[in-house]
Structure I
Amino acid sequence: MDKAIISVKNLVKIYTMGDVEVHALRGINLTIEKGDFVAILGKSGSGKSTFMNILGCLDVPTRGEFLLDGVDVGSLAKDQLANLRNLKIGFVFQSFNLLSRTSAMENVELPLMYNRKISSKEMHKRALTALESVGLAGRAHHMPNQLSGGEQQRVAIARSLVNDPVVILADEPTGNLDTRTSIEVMDIFQRLNEQGITVVIVTHETDIATFTKRNITFRDGKIIREVVVEKPRLAREELLLIPAVTEEEL
């Protein structure tokens with residue numbers, strides 16, 4: 001790891017609610033390098049979600065510096081920011097955020113529709129490759145209601161990959177999943193990270209954080225702890241110890 005994908009310096013976010021100022025972030029300094037796998041932890045109100053929104057270019061800081069893949073995000077106009085977000089960042093959400101009347105393939109293709117230089121044939125090819133990377137090539141034409149929760153999250157991960165982003169940001173990606181399915185999702189993230197993809201997840205589950213390489217804990221808008229995980233748990237090994245759920249048990 002020798003290149004900073006995310007670099008923030010003295011990052012501050014203040015929300016004004018009437019006459020009251022809410023200090024969501026209080027001077028955050030953090031560097032996330034290419035190939036890193038980071039878990040951001042903290043209780044509700046700690047600032048972790050605000051921080052993730054800023055990293056995802058969905059919100060802007062009140063002050064401070066944020067560089068994404070070397071680009072000063074604070075210097076960009078709205079259309080430039082939207083373009084950077086679409087090209088550089090892959091998003092994965094707790095609630096999957098799939099379009100219900102659209103197939104898995106079409107859901108994965110969505111980020112590519114903003115790129116007029118990509119043909120329909122190329123869109124299909126890239127979407128199928130992304131689905132293959134999460135083990136769902138055979139489900140490409142299924143609708144979300146024909147997929148399990150774990151499969152829907154895999155589609156969401158495939159969608160986050162289709163633009164070949166510099167970083168995947170995952171907000172509570174295992175929050176709606178059972179134990180085995182959560183570990184399956186972490187196995188996918190670990191395998192993607194092994195391929196050199198930078199992954200940042202927000203989670204309140206400390207056991208999920210042990211699958212990552214670095215744990216960063218927020219409290220009251222500040223980083224209070226940063227830990228390098230000496231020996232991350234290997235999801236693929238733990239899956240061997242948990243029986244798979246059969247269709248009859250669903």
Structure II
Amino acid sequence: MTEIHKTAIVHPKTEIGDDVTIGPYAVIGENVKIGRRTKIGAHVVIEGWTEIGEDCTFFHMASVGTIPQDLKFSGEETRLKIGRGNTFREFVTLNRGTQAGGGETIIGDHNFLMAYAHVAHDCRIGSRVIMANAATLAGHIHIGDHAVIGGLVGVHQFVKIGAYALVGGCSAVAQDIPPFMSAAGVHAKLYGLNLVGLKRHGFSTDRIQSLKRTYRILFRSKLPLKEAIRKVQEELEINSDIRELLKFLEDSKRGICR
């Protein structure tokens with residue numbers, strides 16, 4: 001059965017799935033949709049055109065679907081879409097999109113956002129991403145699956161962080177971080193592969209060795225990036241990991257952390 005605490009304020013038009021729990025003093029807006037078995041903690045605020053998947057958990061004081069912190073925003077209908085199985089700890093803030101940025105902030109499945117993490121307007125977060133305490137995303141940021149963003153990290157708007165990447169705590173990220181890599185610092189620089197993460201996710205020794213050879217050519221050969229990419233294409237066997245990495249580099253708009 002769905003359980004709504006008597007002190008919660010829930011708009012009569014809110015769409016609520018089966019077995020949802022809504023805690024004390026939560027405030028849920030008119031255009032919100034909540035999937036089955038989701039748990040909403042005390043004092044959580046969910047507003048705007050927000051869609052939440054099944055089996056999510058929002059700890060107390062989370063602020064979800066609020067208007068973007070963008071001076072160009074003028075009240076238009078924009079959205080926040082959240083997948084299934086996500087956990088949002090205390091005081092997490094999630095803003096919906098802007099018309100200029102495509103109108104949607106999107107968060108995938110089975111992500112874990114720790115206390116005070118912030119996701120700004122028009123961000124795209126994949127699945128099984130971890131954002132540690134007070135990790136902060138500006139607008140229009142893309143984060144690939146299985147990435148880990150350390151505590152107190154600040155990421156500049158329009159930056160892309162690839163799948164399986166790791167960003168060390170207290171880093172300032174102003175340029176794109178390629179898939180599989182580890183980066184840290186102010187401003188962030190690459191420090192090799194995210195070896196711990198790759199091993200945890202079952203990457204074989206051969207896959208890791210292939211990525212190591214690619215990393216050395218791309219980021220330690222002192223070649224200009226275009227020449228390094230060409231060298232990788234000419235000298236290495238291009239498997240799916242390298243293909244993903246090269247495509248990320250070629251698509252980058254802000255430049256690459258090196």
Structure III
Amino acid sequence: MKRFDVVTLFPEMFAALTQNGITGRAEDRGVYDLVCWNPREFATDPRKTIDDRPYGGGAGMVMMPAPLVNAIDAAKKRQLGSGVKASKTIYLSPQGRVLTQQLVEEMTSFDGLVLLSGRYEGVDERVIEERVDLEISIGDYVLSGGELPAMVLLDSLIRLLPGAVNHSESVIEESHSLGMLEYPHYTRPEVFKGRRVPDVLLSGHHDQIKHWRNEQSINRTRSRRPDLLEHDEPDS
């Protein structure tokens with residue numbers, strides 16, 4: 001079982017992950033467990049303060065280091081007590097390494113992950129220096145906080161874990177899993193608003209279908225994401 005811990009001011013948001021769809025069923029099956037840690041519970045003042053004005057001035061507030069570090073340490077302690085030996089702490093940040101399928105696959109080797117979801121203008125830099133192993137971004141845009149990026153990361157990771165998806169072949173063939181975009185899909189009816197399903201998909205010739213899908217994947221990637229074809233294209 002994989003162990004995931006998330007440091008977040010809004011733990012209720014993660015019910016969308018643990019109670020729905022593939023990721024919800026995976027938790028029910030014991031593929032992973034997820035625990036959220038609210039840094040307010042680790043603040044020591046009566047008002048449970050977790051943010052303050054930035055030194056040097058500027059707009060917004062910055063999350064204070066002590067509550068975050070204490071929350072991360074509590075999460076690490078839980079994982080260690082559960083037998084986790086290879087664990088990493090990840091900060092979801094627009095300044096981080098861009099999340100790719102390759103990076104997701106690399107992270108499946110870790111027994112546990114601690115995800116830090118920032119808010120406001122970000123977290124005190126010393127938290128990153130002291131506790132964070134890797135910063136990850138889901139794209140070049142700004143969100144209100146790190147919760148949605150954390151859920152994106154977890155969703156992409158959980159579905160790769162053994163037992164999470166009923167048909168493992170569907171995971172292998174998805175867009176980006178083979179370095180290209182996926183071929184188009186069709187289902188019933190054969191004709192919809194005058195548009196027919198390609199004849200090859202109705203032929204029953206598996207080799208021809210495989211060849212067609214491979215060609216479609218290459219052409220779609222060349223048209224929509226040519227950057228993915230900077231390396232050698234697969235044989236068609």
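Throughout, read-outs are computed from the coordinates displayed, never taken from laboratory work. Just so you know, these numbers come straight off a predicted model, no measurement behind them. Cβ atoms are built from the backbone, for glycine too; each structure is taken alone.
If semi-axes √(5λ) of the Cα gyration tensor in Å, for residues 104-183 alone is calculated from each of I, II, III, which structure is the one that comes out at 14, 13, 13? Label of the source structure: II. For the set I, II, III, ranking by percent of Cα pairs over 32 Å apart places III highest. For relative contact order in percent (Cα under 8 Å, 6 or more apart), the highest value in the series I, II, III is held by structure I.
When mean count of other Cβ atoms within 10 Å over residues 80-87 is compared over structures I, II, III, which one is greatest? Could you put the intermediate results ahead of the total?
On the way: I: 15.8; II: 21.5; III: 12.9.
Result for mean count of other Cβ atoms within 10 Å over residues 80-87 over I, II, III: largest is II.
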